[in-house]
Structure P
Amino acid sequence: MPVIVNGVELNDADLERELPLHADTSNPMRHAITALVLRRVLLDEARRLDVNNADFDDAGDSAIGDNEDAIITALLARRAASPVADDAACRRFYHANPQRFMVGELVEADHILFQVTPDVNLDMLRAHANAVLQDLLADPSSFAQVAREQSNCPSAAVGGSLGQLGRGDTVPEFERAVFALPSGGLLPQLLHTRHGLHIVRVTRRIEGRMLPYEHVAQQIAAALSAMSQDTAWRQYTKLLVDKADVQGIDLQGSEADRVVGERAA
């Protein structure tokens, strides 16, 4: 079934050019068509509002060529402008998210990994790992020995020691757990990550320091402004799509948001 936007059918040549840009998505064809629909809707609105009208001619939009992106950007800048984050907003973000601006924060952590493999019985593995954890909660002094005997990680050879870890050194779910533990703390429940089930303890913490606001103010302003712009573009594009005559595809909000988000980025 052809896809028609405001009376204009999407053509195969445009789809062939667009398709490779969405090769990493779950449904490249659908995402490519969604992108073309949004592009058509935005260009039609630009034409209606006479945005960069000199780039259009009576022969049709094929004459626009490489100017299409510039026209769409000009339209969004005119109709979906967002305010630049002011100093007060930047300071609020800075104080509300101190962990984002910490440097030098380290932990020394140990773990015991019970690896989840395709043929493992997860219920039995979890029951076994929980039993080991309960023993260690009762007697933490045996952690290194148990790690040598039980862990499926190469760190087993050194009693489960992972050495010093900074933020970004491990997968996010593991990082959140170890940086929340106090020095000498043993996590009282199993930690489930993409690698398996972990028993985790922190043997030492090195507290970091927070970067001065003045050092990160521009970075915060740029991030907040980008977030504001992204929201404004999404809302404006959704309004245009809702008003447009689109046949042959039922646009889902998450798909359209992803394409607009890529442009905002």
Structure Q
Amino acid sequence: MRKYAIGAVVSGALAVSALAAPSASAATPDLSFSDAVVNNGKPIVVGTTNMVKVPITYTFVRPSDLVIDGETTAAGILLYKGASLARQENVLGPDDLPTCTTTATTATTVTQSCKEVIAVYPQDYFYGASDAGTWKVAGYYGHMTTDNDDSDNHVSTEFGSDMWGVPGSVQIKRAAKLTANATPEPVKKGATLTVKGALTRADWASGKYAGFKGQPAALQFKAKGATAYKTVKTVTSGTAGALSTTVKASADGTYRYTFAGTATTGTATATGDYVDVK
């Protein structure tokens, strides 16, 4: 597990790292996490510098006598990469306690509708291409017991944590970028127009964008006065993600490239380049 701070708590009262520590002797409470929706059901696309906020909603059921106070106890949803709970490779957790609203109660349980936000900082949390792909969902409970009475020349702090697998997953993808440039401009009607560009994607190991070779990008054209683009042809990216193709100039309009993305890379659309045909 690369990221040891896997769930956070307000005011620094419950150390986040404690949630990754071995469980203490306290009994595990009977908790239930369900109906988790991560990032509104959409992939999480992360670049190289900007923080991405990931909203999560879920249903939480706890014993009626269990208090989640953010000082000695905390609970919420985590995202993890790995084969199983015991074989986590990377973990993402919230920086603050979730906001929960009680929706039902019984003599022994409280059911709540909760929401939280995980702030993803690519420089801190992602280390390479392997961090892209399918991430799974887990519920966690962390607790801390502190004895600060040093009258006997002794103090102690015990941390414990529990995690439960929760149905659901989310794709975390590397952000992609596209460019497009048509030349010459202006161009004579019927003459050859060259449209170049480049497809790049976030390289979390270097913190920069790098060329994405061997990927199909659609060259699209929108005639002057039209409301929608039409695909002209598909071009495969070459070395350093380079794109280049030719078309016959037929009318004034805008050319652009679009990329549909992959299982580990987000979609991208270039800013259109308007061409004046004489």
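Bear in mind that the values in this text are calculations on the coordinates, not laboratory data. Just so you know, these numbers come straight off a predicted model, no measurement behind them. Cβ atoms are built from the backbone, for glycine too; each structure is taken alone.
Compute mean projected area of the Cα convex hull in nm² for each of P, Q and report the one that scores greatest.
P
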With helix-only ellipticity at 222 nm (-39500 (n - 2.57) for each DSSP H run of 4 or more, over all residues; to 500) derived as -15500, matching label from P, Q: P
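Tell me which of P, Q gives 28 when you compute relative contact order in percent (Cα under 8 Å, 6 or more apart).
It must be structure P, since only it matches.
Matching task: 48, 17, 11 is the computed value of semi-axes √(5λ) of the Cα gyration tensor in Å, for residues 155-234 alone. Pick the structure from P, Q. Could the numbers behind the result be given before it?
Values: P: 34, 18, 11; Q: 48, 17, 11.
Clearly, the read-out refers to Q.
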Entry that produces 15, 24, 13, 16, 16, 11, 5 once P(r) over Cα pairs in 10 Å bins from 0, in percent, for residues 43-114 alone is calculated, selected from P, Q: P
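Work out the source of 3.1 here, i.e. which of P, Q gives that when distance in nm of label points 7 Å out along Cα→Cβ at positions 139 and 163 is computed.
Of the options listed, only P reproduces it.
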Among P, Q, which structure scores highest (criterion: FRET efficiency 1/(1 + (r/R0)^6) of positions 51 and 179 (r between Cβ atoms, R0 = 41 Å, to 0.05)): Q
